[in-house]
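Enquirer: For reference, the structures are reproduced in the following blocks.
Here, each number is a calculation from the coordinates, and none is a lab measurement. A quick note: this is a predicted structure, and the numbers were derived from the prediction, not measured. Cβ atoms are built from the backbone, for glycine too; each structure is taken alone.
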Structure 1
Amino acid sequence: MTTTMPRTTTAVPLVGDPPARFLDLVAAEWIKVRSLRSTPWVIVLVMLIVIGVAAGRALADYNNFPHYSAIAQREHSFSLGDSFPAEGYMTLMLAAVAVGAIAAVSEYGSGLIRTTTVAVPARGAVVLAKAAVQALLWTVVGAVVAAGSFLVAQTILSGRDAAVSISDPNALRAVVASALLAPVCALIGLGLGVLIRHSATTMVAGTFALLLLPVFFSSRKPLSVAFANSMVRNAWQRLAQIYGTPADAYNGATVAGSWTVFVLWPLVALALALVVVRRRDV
């Protein structure tokens, strides 16, 4: 009589693809940004505009310098402001907030976000990867623009012995603040894009928050002054010191308070985006 022993089989667990690492997500988001044809054109155009406006402002003061008073020629308080013209850097703010918003809104508009969330269920990690790419990209752009506009303007003004050295504490702070203005605005745009998910509405909201909202707080009342000092544009103007008399021109805004504004705005925008992206359907 033959006895057949039952076979015992060991279940082999199915091994799926490992979860995506954060650096993989960053690389994927960089590919998405790089694949947009408009991004490099926007960056190059913004660089040319900001540096060109700075050169124009410096040339105007160079030509008018002989007609300035002796005190104005000696103090040349206009020199630092020529390197960081408000109209040029407002253009930079608009471009940064727009590109940051497109990084989120384009996926919702095309439906690609569904594929992204299937591949990476951790939606918060995707938002953080987008934020890392935008912060790095616009920090580089901001640094090139700030250094370029400063060097071009001061080189022109050096012909009148009215240039400001980078070793001046105010000049170094102005260059750093102007370089960081771009990533701050890009992260705000990204946060708004995740919150709103509509291109036109996001652009309007970003423009209003960064450029138009400060206009509503132009009075000298304490509450209005407090709101004005909490705006990104006003904080940058204080840090870059584009006016010659900080005590009168900046409504008592402090350097420390202005740096705090630079930190809080993108952090709040990203925090809200992280909360919302986990709760909404795609």
Structure 2
Amino acid sequence: MTNEYVPPKVWQMESENGGTWGSINRPEAGARHDQKLPAGDHPLQLYSLATPNGQKVTIMLEELLAAGVKAAEYDAHLINIGDGDQFSTGFVAVNPNSKIPALVDCSGNEAINVFESGAIVLYLAEKFGHFLPEDAAARARVMNWLFWLQGAAPYLGGGFGHFYAYAPEKFEYPINRFTMEAKRQLDLLDKQLSKNTYLGGETYSIADIVTWPWYGNLVLGKIYDAAEFLDVEQYANVLRWARMIEMRPAVQRGRIVNRTWGEEWEQLPSRHSAADIDEVLSKKPD
């Protein structure tokens, strides 16, 4: 007798697979209910949730505003993925992949839909000319790490995070497999940051903006409650980088937008002006 799983000849979904997000997972794409998206007054309309992928974009927008780019003002509307908001007809029209975040740029004659968090951050960097070097060599270094993050983070989130924190049962093989990969990634970042202040060199860039919400939050103990398990203290350069970026005012502002959990001072479900963030952060204890 064996407990080994034998895959069927043709796989079919017969029931929910359990876990935190099991009830929303299906093998088909597309809309599941009819609902329009809300719209605010600013040219940039963001539809998101403050997961690491969502934080990438709100941090980028707050960094642009902090840099004096007034045209980066935005409305951020909450998409509750646990309730399936991402499967509305309105959201699917912006992002057919039904994943947050999604951005609509209404600043021109025709609205532009942008989806995938890395693509949104790159779009904003190119649109406003910030946090992306013009020099070809420096730009290539930043783009290397931007695309590294987009490929690496699913192993951290969908791999390690899922099996360690969210799966309905804990199994040794997938946890060991993805823990090994998560630590390899942290070691890679640590080696890069041992020679550079930031991921792309000596200048803060979109490479840092997209990477911090995943790996910065991880080593700071803000996701998966796994800092001790991963022994993150050995990655001294990643910790230095993570703490330095955490202190940036725009990061502190961007990380709470579209957030519905945590302390009262870090929850801002929707954002329509800078005053919305100011009001929530004013509740933070001294």
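Enquirer: Using the calculated result 3.1 for distance in nm of label points 7 Å out along Cα→Cβ at positions 130 and 154, pick out the matching structure from 1, 2. List each step's numbers first, then the result.
Expert: On the way: 1: 3.8; 2: 3.1.
This figure was derived from 2.
Enquirer: Of the structures labelled 1, 2, one was used to calculate helix-only ellipticity at 222 nm (-39500 (n - 2.57) for each DSSP H run of 4 or more, over all residues; to 500), giving -24000. Name it.
Expert: 1
Enquirer: With distance in nm of label points 7 Å out along Cα→Cβ at positions 210 and 242 as the yardstick, tell me which of 1, 2 scores highest.
Expert: Details: 1: 1.3; 2: 2.0.
For this comparison of distance in nm of label points 7 Å out along Cα→Cβ at positions 210 and 242, the top structure is 2.
Enquirer: State the single structure among 1, 2 that was used to calculate relative contact order in percent (Cα under 8 Å, 6 or more apart), giving 21. Don't jump to the answer; show the numbers that get you there.
Expert: Working: 1: 24; 2: 21.
Of the options listed, only 2 reproduces it.
Enquirer: Assign the value 49, 20, 16, calculated as semi-axes √(5λ) of the Cα gyration tensor in Å, to the correct structure from 1, 2. Could you put the intermediate results ahead of the total?
Expert: Values: 1: 49, 20, 16; 2: 30, 26, 19.
This figure was derived from 1.
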